[in-house]
Structure I
Amino acid sequence: MASGDILLHERTWTQARADGKNGKWDFYPQLAEMKRITSTADLAMCHLETPLSKIGGPYRGYPMFNSPPQIMSTVTKLGFDMCEQASNHAFDAGAAGINRTLDYLDKAGIAHTGTYRTKAESQVPLVMRVRTAHGDVKVGIIASTYGFNGLPYPNGQKWRANQIDVKKILADARASRAAGAEVVIVKLHWGTEYSTSPSTYQTSIAKKLAQSGLVNLIVGDHSHCVQPIQKIGNMWVAYGHGNLLAAQRAPATVKSEGVVTRWTFTENSSGTFTISKAEYAPTYITDAFPIRVLDVNRALHTGKWVSTTKPRLKKVLARTTKTIKSMGASVELMQNW
């Protein structure tokens, strides 16, 4: 499964303090509704938009983030298997921020790629051995971003993070396949913010990756709103997942809406894997306290929608469904109850 941006604005910190005990912050209640999806996936992927600070800070929000590392216990509790931080905010806290974030992920046993502590680390493809009910599958994951908000590479070290380059992505995909990957997933931080349609930049890159035959799935983020799912040949692309957790304070707009996607891979008689089922679950971030990320379809089914309203959730469901299906993809709405 794949999800959108974890973007920790100050308001989410306030909620974490309120949900915590004995002075400790707890982000888990904000995301607890997602566990039905994340913990049941053979491979659950998340996107940490921002670098993590030391415990105690200094913490910073927009525009130069340095986020509370207390989020890591929640990422672990939700059952995420891999997270990456290849984003336009990757360099917000310099080389130290990258190093710290990857150290936290390593300590939690969560795989990562796209940003690196050493040049040697940047040259090793991430190929995960994913355990399934039908045996292990090797999955290669590649992560890149469109840019870094104009910030230079720390100390001029261009290996610190991947910037989107089709030739390099294809080279990395070939390296992943050579290392045994049976499935290759590309995570891309791209597109126009707040646009529910992919840009020509996105669609042209997707077409080139699909034509290579090396990539099974593109997982997109950055737009802070939901963008469509499309099938190009045998490759699928989810152009934008929106925000998983953020506080952009626009509760009536697409900024508060996101989507979690789930992909079923099936192996054919020749040993090749293809996506046999694509599913989506619209999400909504409540604005009024307590901040909670809702599985919209589930909330409408159970009648539990915390501090929002039924009409607002019905609007999310309708708008997200229309967007997701606008490029003709055959996708199913998740039933998570």
Structure II
Amino acid sequence: MVNKLEKHNPRIIGLDIYREHPVKKEYADLAEWMKTSPKFIAVCQVSEGDKNPGVPPPPEVIKKNLGFSDVVVDDDNILRRHLLAMAPAEPCNTDKSLSFQLAQRYLNQENIELKLNPEDNSKSGNSIFSYLLKDNSGGYNKIDSLGYQIMLNWRSTNEIATRVTITDVLNDKLTPDLVKDKIVIIGTTAESFKDYWQTPYKQTPGVIIHAQMVSQLISAMLDNRPLLWVWSKWSEALWIYCWSIVGGLLTWRCKSGLHLGLTIGLSQVILYSICYVLLIQGGWLPLVPSVLAIIAGSSSTAIYTRFNSYQLSVNSYQLSVISYQ
């Protein structure tokens, strides 16, 4: 299969199948190719202690041609984050993910350096450091933000890349246009491998997830497709506070209940539209807390207004009684 792929000159080949055992002696050419090819990236898995011993890398592959397959899921077991890099750990002694390695090698040939630069916390050029998640980023609170993580901006398409079976490759049904100067990821979609993950759309095999991750990084660099970003906690607090003021002002200005209900509803539609437009541009803004802030601001103002009116009416009644006496 490798020989047939190489014939069509792919830019890089990633292997999303564990090969912790040495290549057999009768496949010496394959072993040499895995060891020396600058186009090949293999995969391994980091140990999680007693929970998971991890999977060692292929013995033939040098460290710079390795990427880990580990991913980070949320508490509801849905994959929304993209783990780019972390401190090397046994038995997978590499600090970069498979997707990062593939994207970086691909972009290098475009004279673009994909880098993680902790010294430059600014949104500039080819650095993606400013998008990294912290333990309290956006809707996340006290998450495990180990390594370098960004939000995974999923594409909604079911086919992130063209799929070709190994049988078709071996039977010479693979056309050059599908391979030439492209990234080829070799993996499996068989459910028996138990490499499926729950995404915001559906359960997805690991090889397709890696393709999504690679696509995100390359598109961010070449096509200016936005990565997902969040505000600081202070900015989010100010944003929510401003919407509570909006709710209070609308209640103060509106005299009838019907007018108030329509105005509050319209303000929530406007809020949703703003959040949706910014989300398309990569911005993850707090929507639900802002809606609750509008309701809270409106309710507080309404209660205050009613109470103030009641106090005025009571005072007016007392003055009338005193005048009568």
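FYI, it's all coordinate maths here, none of it is from the lab. Just so it is clear, the structure is predicted and the values come from calculations on it, not from any experiment. Cβ atoms are built from the backbone, for glycine too; each structure is taken alone.
Which one of I, II has helix-only ellipticity at 222 nm (-39500 (n - 2.57) for each DSSP H run of 4 or more, over all residues; to 500), as calculated from the coordinates, equal to -13000?
Comparing all candidates, it corresponds to II.
Quick check: 0.00 is what I get for FRET efficiency 1/(1 + (r/R0)^6) of positions 39 and 295 (r between Cβ atoms, R0 = 30 Å, to 0.05), calculated from one of I, II. Which structure matches? This figure was derived from II.
Taking mean count of other Cβ atoms within 10 Å over residues 183-190 as the quantity of interest, name the structure among I, II where it is greatest. Mind dumping the intermediate values first?
Values: I: 26.2; II: 17.5.
Checked I, II; max of mean count of other Cβ atoms within 10 Å over residues 183-190 sits with I.
When volume of the Cα convex hull per residue in Å³, for residues 151-286 alone is compared over structures I, II, which one is greatest? The maximum falls on structure II.
Here semi-axes √(5λ) of the Cα gyration tensor in Å, for residues 95-174 alone has been calculated and equals 32, 18, 12, so which of I, II was it run on? Computed on structure II.
When semi-axes √(5λ) of the Cα gyration tensor in Å is computed for each of I, II, the one that comes out at 57, 19, 17 is II.
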